[in-house]
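Heads up, there are several structures right after this.
Every number in this text was worked out from the coordinates using simple rules, so none of it is lab data. Treat the numbers as computed from the prediction; the structure is a model and nothing was measured. Cβ atoms are built from the backbone, for glycine too; each structure is taken alone.
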Structure P
């Protein structure tokens with residue numbers, strides 16, 4: 001029974017850690033994958049060492065299952081959770097490789113936060129009853145950090161009042177279309193709002209507008225940089241004449257991803273708070 005508990009705890013711990021790092025790193029997989037890879041190499045090296053020392057094959061298998069397999073499964077669950085294996089999507093995201101351009105809605109962020117809280121509580125209880133010495137404090141410390149960020153994610157989702165996709169069309173971004181993200185959606189891909197596969201649709205950034213009442217409007221910006229007249233017949237997109245941050249669109253570039261925060265003033269204008277180059 002102890003082996004099963006340790007296996008589940010290791011798997012849950014590695015998965016929560018990888019998701020936690022993924023979220024605070026701006027939804028980049030790279031850092032989480034490096035950490036999981038380092039842990040996997042260390043644990044695999046220990047298994048190989050045991051084999052070279054002449055340990056019984058049954059013990060080597062048990063060691064592999066207990067130390068390496070949780071990491072491999074955590075890697076699989078993490079990649080599935082964040083949108084699939086990079087190699088399967090490389091040809092679609094050549095310019096933004098290792099960066100997931102799918103939209104993670106506030107509903108998904110809420111469930112991420114909730115899973116981090118529940119997972120942290122479970123890990124703390126298991127660590128208290130089944131782990132001893134310094135390892136118990138390490139697991140508890142990581143769990144408390146994960147618990148805190150889980151609460152933070154949930155509180156942030158409560159402030160988001162609107163989420164919308166903004167599709168910019170034209171070499172100068174002269175045509176603007178909007179798509180309201182359904183509240184029951186966990187994530188969105190380009191195919192959810194633009195089905196014409198004749199054009200390349202680049203994710204170029206996010207806009208967060210903080211209103212006077214502290215609510216937040218989020219816009220996810222995509223760009224079709226073409227001189228062609230794009231036929232929008234059959235697309236679930238609405239034409240937008242002008243955006244409140246229209247003059248700032250020139251800051252967004254093809255093959256790069258930027259996140260920008262604005263504050264709404266009492267006069268109804270937007271004031272730039274900060275901008276961050278994600279990719």
Structure Q
């Protein structure tokens with residue numbers, strides 16, 4: 001583990017002296033060294049900052065909790081303007097105090113969004129609202145940078161989780177079917193000095209499904225609201241949820257496309273969560289994802 005630019009060989013077997021060295025917000029770069037015969041592969045987990053390091057009653061055990069830099073931003077989003085701005089301009093406000101690089105995919109940079117979204121919107125909530133407004137999502141990269149990416153179905157399945165790598169057969173559940181989604185777009189009413197909104201509903205021809213709604217105060221036009229509504233409904237209608245416990249693979253990340261074997265086929269799945277555990281039992285993982293079929 002590299003802590004505050006210094007390499008230390010602290011580990012769960014010999015944590016002596018660890019806690020006395022630590023200070024909150026120290027830059028931390030955890031990694032996992034995989035030793036296979038004479039070869040050692042080092043896999044970085046990202047760049048974080050120390051958040052807490054609680055004491056433990058267990059001998060020879062140390063716990064460290066880390067967060068990305070944006071997690072320490074506890075203030076609210078502030079913009080005195082009442083007109084429109086680009087996504088790139090909104091991102092520059094959100095990350096004004098962050099040193100790590102922020103990358104915005106080209107097709108998202110110049111999308112128009114509202115400048116004013118309210119007076120008491122926390123930075124983290126504003127990040128989510130901005131991603132919704134441009135039909136995107138945030139990704140925390142392993143080098144510590146942040147990327148705002150356009151949501152789309154993966155074109156390539158990067159990994160294959162088959163029965164040989166599972167601890168047990170995967171579980172598959174079926175969610176609701178949605179046939180309409182309502183999204184509100186917002187505009188500044190200068191006469192009344194307030195933010196006003198108008199609902200836009202996108203509906204399928206069938207009317208026996210469930211209704212959806214999603215909010216983002218950045219959404220500034222009827223066309224944008226309709227695009228967000230359609231994209232959100234398409235995502236929620238990926239109705240199959242796959243969950244599998246398997247041997248663990250450090251290369252798999254959220255939003256990756258992969259195949260998960262079951263008794264019928266190898267299903268294509270978008271990774272939503274990937275939990276890795278490394279202990280005396282070795283490396284294990286749990287994947288939860290939305291099925292494309």
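A value of -14500 for helix-only ellipticity at 222 nm (-39500 (n - 2.57) for each DSSP H run of 4 or more, over all residues; to 500), calculated from one of P, Q, originates in structure P.
Supply the structure label, taken from P, Q, corresponding to FRET efficiency 1/(1 + (r/R0)^6) of positions 33 and 105 (r between Cβ atoms, R0 = 30 Å, to 0.05) with the calculated value 0.35.
Details: P: 0.80; Q: 0.35.
Label of the source structure: Q.
For which of the structures P, Q does the calculation of mean count of other Cβ atoms within 10 Å over residues 201-208 return 11.6?
Working: P: 22.1; Q: 11.6.
Derived from the structure labelled Q.
4.1 is what came out when distance in nm of label points 7 Å out along Cα→Cβ at positions 153 and 241 was calculated for one structure; which of P, Q is it? Present the calculation step by step, with values, prior to reporting the outcome.
Details: P: 4.1; Q: 2.1.
Answer by label: P.
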